Structure I
Amino acid sequence: MSRSSVLVIEDDPAIQELLSHTMSKEGWKIFQAKSGEEGLKILKTERVNCILLDIMLPGMDGLKALKKIKEIDQCKNVPVIMTTAKGEETDIVTGLELGADDYVVKPYSPKVLIARIRAAVRRQEEDSLSSSVNVWQQGGLKLDADRHIAALGGRELDLFATEFELLKLFMSNPEIVFSRNRIIAAIHGPDYPVTDRSVDVQILGLRKKLGSAGDMIETIRGVGYRFKAFDQRD
């Protein structure tokens, strides 16, 4: 993980300095931008393993920047962690719907932030290094983990990184009921600090993109979610 690179889009000089000092201890290569526009310029020439994106930015705000980041082909699967101020729940939900993988609320603990970035980078590395054949199909829904492609009826789905991992988890474990905590642990790792609300929002977004196949992801009231196999559907 020492070769990993992180793009920090943050306009507060004090926070930038703190993050630079903290991340340098991890051996990461750090790119810093003070605005969304500057961050997008960096992404046109540099490849990064994770993006830390502040919501409140001068000029283009973080949500607009996030949308443009996800439009860049090489960045579609790059994990994005948002940083927000307290009371910005609406922005958090919007960010997750736009493809952010996680968020932290200011003031945050640098150790917690580093742990989240480390987990995100590890997931990306594991996906890119996977050499086994991992293909699952349920009816017209097909997921190829090695090629990082999900398709419905032959049409490729435009899924964000977390949505793809959610679908992979469900399709590889049909009929298994997953609690929200178990979903978080499977995708982000054990003891990963993220809310149930985040899981619900991301599953809602995945269902929308699956269209008519979205009902294959069932809500088990009071427990969590289950992927209902195609031949078991009513």
Structure II
Amino acid sequence: MKKRILITGATHGIGKSTAEKFLKEGWEVYGCGSSHRDRRGKEMEETYRDFHFLYADVSEYRETERMLEWCGPLDAAFNNAGIGCVPKAIHEMDLEAARRILEVNVLGTALCMKYECLRMLENAGGVIVNNSSVAAFKSGTGADSVYSASKAGILRLTAEAAVRKEYWGRIKFFSIVPGWIETRMTAADDKEEWKNRLPSGRAGTPKQAAELVFAIINFQERFESGQEFQINGGGIL
């Protein structure tokens, strides 16, 4: 029987590359996206026999619960769905934009973890990987402050879940911490400025991040749980 993974935000960037990596490795992949205007999920479903797509807003608990019922038994999950905004000084904060970032990035990740854990505890356990950001560690990256706070929250969700005895020996939790990755979120960045800040001298790719997620999940029998794995071009910027 094929192993099964759920990937949120699976239609572009790191999520799409991760879906393609797991499909290549023979997994059955369940992916979600939040916009009915985005046809890429359906196109991926038509392209890949073992890819299954569902529209779901991870910040809505009924939709997240429905999504996990749709997936069935899972061996792994990659909680990748997240949003950002144009960076602003805190006194210029757009309240609605800030609220939506926290709803999707923090509450959405927490809700996914809740229902993924319930599903995995019913079966043989599994591995959950959450997508954070280097902005959770470092100021001055150019990210919005509320976005940075949301990504720091994801790290704490991951670490706190890992130490709960209810999950020991059943579910392992990890996070990845991307730096400058070439996605639509970073398309407007000053590429020359970023190159000068990094030992690598270049951006990372979604494919490289996908390889990291696969490696974490593929080596789930190792001792670790709760760790965050950096992919940042050689430094914390």
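Some observations on this one:
- For the structures shown (I, II), volume of the Cα convex hull per residue in Å³, for residues 21-108 alone is largest in II.
- Computed 17.8, 57 for Rg and Dmax of the Cα atoms in Å - originating structure among I, II: I
- Computed 20 for relative contact order in percent (Cα under 8 Å, 6 or more apart) - originating structure among I, II: II
- Structure from which 0.75 was derived, FRET efficiency 1/(1 + (r/R0)^6) of positions 13 and 205 (r between Cβ atoms, R0 = 41 Å, to 0.05), options I, II: I
The numbers here are math on the coordinates, done by the rules we state, and not lab data. Keep in mind the model is a prediction, meaning the values are calculated, not measured. Cβ atoms are built from the backbone, for glycine too; each structure is taken alone.
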